[in-house]
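Every read-out reported here was derived from the displayed coordinates using simple, explicitly stated rules and does not represent laboratory data. Computed from a predicted model, the values in this text were never measured in an experiment.
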Structure I
Amino acid sequence: MTQKKRTEIVASGFGGQGVVRLGQIIGEAGVKKGLRVTMLKSHGTEMRGGYVRSQVVLSDEGIDSPNAETPDFLITLSKAAYKQFKHMVPDHGLLLYDPGFVDEIDDTLKCTQKALPARDLSNEKFGKPMFANSIVLGALSGQIDLLDKDVVLESMLEIIPKFQDLNKEAFNIGYNYL
């Protein structure tokens, strides 16, 4: 059996949830770790509230295709994203979903599925949902072997210059949740 030489991450949800920024931060952290990185983003014409997806590929070697075809990590922040992309995750993959948006889970999938109530955790801790993406990023950074928690956190604080103390706290909530 050959070992996979790349790690693929797909995040999808609605515009305004920080899906693209999540991809940017993971990509930046990968570059800082000396990895090869590609990132693609796509979104509906509506922008805020419409469909959004980011794909990041991390590798020690050259990347032949920037497309994430079998994501090792799938983050779904909407029911539509879950339904559209769940079939792409291989048996060894991890599917993170926010149960505040995804209320029906496909039990036939062989990948690991974990609920991460980022929106609810953000509302409970900070009184608003705007820190949910930092919670997701923290949880995800604890799962990706190629990345270092401190480098992801540093990248997040560079890319999101506002509310640094609250974003750091949200990141740690997510990191310690899974």
Structure II
Amino acid sequence: MPERLVIAADPGKAGALVWGTSKERYHWTKYPEKLEGLKRLFLHVHEEFPPYAYPKRLAFLERNTGYMAGMKTSTKRKGEEEEEEGAVSAKSMFSFGRVTGHLECAFVFEGFEVREVAPLKWMTAAMIVTGQKSLIGERAWKNHLKEKAQERFPSEQVTLANADALLIFHAAVTGRLR
């Protein structure tokens, strides 16, 4: 039976893509800044993992929940300035949604079955205890995820940019994320 090709995507400027067939055979890259970079990426994936050799092609795309961690917006109320954690401007959300749409379209065009996964779903599948972010703060939470990714990929240079995508990929190739 042919192996399946998996791509895990954490879209956005600070995100990454991980593709491969197992924990031992994979590659990753930061999310391309332009559509041309996305095109080159898929050409590379297609060359290394041609569809005839890997007919089962799954893409796990982190779902856009409308919350962008670490982002703040300021609002003025009667002379006071108030910041709201996690809130982002409509322009930022539009840009993020557009990037996610480009990626989803590329997946479909390349013959991938797309599975959107909410952060809670992939974190649970990656066996990460959730619900701690509000207690320890956003930065500490991201570092915690980075540590968990490093545990699963000890020979990899794990960064804040690739940690989520690596964890999604790990959960997918180990069969915990479906």
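Quick notes on this structure:
- Label whose coordinates, when relative contact order in percent (Cα under 8 Å, 6 or more apart) is calculated, return 20 (choices I, II): I
- Sorting I, II by percent of Cα pairs over 13 Å apart, for residues 42-113 alone from high to low puts II first, with the largest value.
- Top of I, II by volume of the Cα convex hull per residue in Å³, for residues 90-145 alone, largest first: II
- Structure responsible for 30, 20, 13, with semi-axes √(5λ) of the Cα gyration tensor in Å calculated and labels I, II on offer: II
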